Structure P
Amino acid sequence: MKIKPVKTAVIGCGMISDIYLQNLKNMFSIIDLVGCSDIVDSKAQTQAEKYNIKKMTNDEILNHPEIEIVVNLTYASSHFEVNKQVLSAKKHLYSEKMMCDDMEQANELRKIKDANNVRFSVAPDTFLGGSLQSCRKVIDSGIIGEPIFAVASLSRGYHMIKEDKDDAVRKYSVMQKGGGIPYDMGGYYLHALFNMFGPVKRVCGFSKTRNPIRPYLNPRHSKFNEDFFVDTPNTMCAALEFKNGLYASLTISSECFGGNNTFEIHGTEGILYCGDPNNFGDKIYVKRHGSEKLEFPLTHPYTENSRGIGIADMAWAIRTGRPQRLSFEMGYHALEVITAINRCTNDNSVQLLNTDFEIPKPISSEYYGGTSNERNLFLYD
């Protein structure tokens, strides 16, 4: 039976839009990419011409009767307002991370989603890629025994950013509310852990804003050497207790030199060395008792940069009547974890989490490397 592709449009044509548009146009047969918009008209025009789609306004996208999914790729500071508009227009929504700045806004979005009976997924979707799906396979197969604890850490150097163009908003968005590294990159590690171990029960930890007053660095910037305020935590260290009993440490900072990451799962029978949760096809390794650290072959497809796979999964879910793998509840839970860690800092507490979600079904590996089609890979038993 032939499945009708789902008409999809993108709001936000900045830096990250290129890979999304490329994949939505060419990688997934379930998606019919029809248009894009941006607050800067020339950006939308460039992307529309490049991908042979229609340049549209936000209103045109939201009022189009055949567009079913809207993808929000705007800056973090715009996520809440754009997400609210999309849900209010009764469109299914996929939003770049996080869905908004705080839990009050998230609760408002949930009410609109529920009232209009639409689907809402939140990036990242990298955990649906070949590397992290293979990690899930290792865990589910018991290769490292019972997982006991996980170590997740990331260091970047956002404080050393020097703009190469006058695009101040893009480069400095990571210094604004909702755009700091706990929100920008923390979700990658959290979603990867959620996919393997489910929801978090409680957290404790610390977060801070190092050097909150700093100057613009670009000599071509109109405010060169003028100070601006860093309106977001930029360093976080936390302990997470999952409902299944796993402990995890999460340490992330944008105030360090370089960009190194660690993501390991330690079990009773071995250690799983995962790749970077920001990537789709990193190599993974396993070390068991009495053996060397050996590369574990990837068992799943989508090892290239497959951003948009979560949108394709949602489209298949719409057409087949099943849940999408990137549930609203999982994205909401990620925001709650980061918010709870910030609260721990303010009142020296341990924070119990209030939300839950079902662990998403893995992508099928049964057809990988054979004569599979897209639908088989996205089966949901």
Structure Q
Amino acid sequence: MPDERLTADELSRALLARQHLLERTAAPIHDVVSHLVGLQAQNAWSPYLALASRVQGFTHAQLGDALVGRSVARIAVMRGTIHLVTAADALLLPVLTAPIFTRDLLVNALHGAALRSVDVAQVTAAARALVEAEPRVTTVLGALLAERWPEAPPGTLAYAARGTLPLVQVPPRGVWGRSGATTWTTAWHWLGSPAPDLSDPDAHAAALEDLLLRYLAAFGPASVADAQAWSGLTGLRAVADRLGDRVVRLVAEPSPGKVRPRELLDLPDAPRPPGDTPAPVRFLPDFDNVLLGHADRTRLISDDRRRSLQSSNGVLPGTFLLDGRVGGTWRIDRSARGRATIVVVPFAALSRAAVDAVSAEAEGVVGFVADDAAEHHVQVDQPTVASA
């Protein structure tokens, strides 16, 4: 194991550099989405701010046009959650993450027992025919399937379809400024291409190796446990062991509350900036993989702080980065008169220079997120006493 240890600040700067959060990139958004292996997208608007914080001159129309043009899509993949991914990944990633959904169908507390009374393979085939005939909303899909399987709840049948088919959410869902119910069809039908054939064990193994290398390029240096937490997959230690000299082994200082140093994997030529590299203020949406992509998330936020922020189902509010770490939360308040105010709540009292930097970035964020408002304002709620 190497003697040199990466500090928490060095891990922070490496992650932010690869996430384009140290410096916005001029790369096309398709390339950025591919590099990041997708962006968390449970909330349809989340990827817009995530990209605006990473891409120079990003506009709502760039992503909206990409969704309509089918070069990107919204689909459940890593951790079983909805992500915005490229068309190629919308075909590939469901094959690799299928074990997550298969496992869930067996143990799901709400649907598992009911699914044991039906032939799930037949439900899958029927659901595919229905959504490829025309995109269907969840309730309609469930009702149509229940005509054939009346013994099972419609919601359970629709859940089985979502767990066994690579279902994309079709526009206008996800297009900025437009609304629409969550409507599904298969990625194969929407994108006009079949999934890659990974039935050969060697091909499947190679695809997992490539996925792990892509993860390191966007989230490294990272441990196997980190990669498993990001993907939702298990058994990645064997995948990592096959990478050989395609990766280097590094050591990180013990995270807070731990004694032992951590072994991390990384790409040999990936950026690892010094820990004192300036890190600009950046605003993140409520769901952003930079805060969800590791088992050990202390490179950006302490465990105690993260637990104090998240809701009962693990959701974090919108946050902002200050000097390479999460510095507080934000929200947008709207008035009946068309006024939108971004309210920034730092964890600790900020210096005048920090307030100015946060306010400058927040001004752009409120104009971007509340683009339909007549007025935009910034409010920084300084705590009267610095928090721990």
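One of P, Q was used to compute helix-only ellipticity at 222 nm (-39500 (n - 2.57) for each DSSP H run of 4 or more, over all residues; to 500), and the result was -9000. Which label is that? Clearly, the read-out refers to P.
Going by Cα Rg over 2.2 N^0.38 Å, which of structures P, Q comes out largest? Evaluating Cα Rg over 2.2 N^0.38 Å on every structure, the highest lands on Q. When mean count of other Cβ atoms within 10 Å over residues 148-155 is computed across structures P, Q, the figure 15.1 traces back to Q.
Bear in mind these aren't lab numbers, they're just calculated from the coordinates by the rules spelled out. Note that the structure is predicted; figures quoted are calculated from it, not measured. Cβ atoms are built from the backbone, for glycine too; each structure is taken alone.
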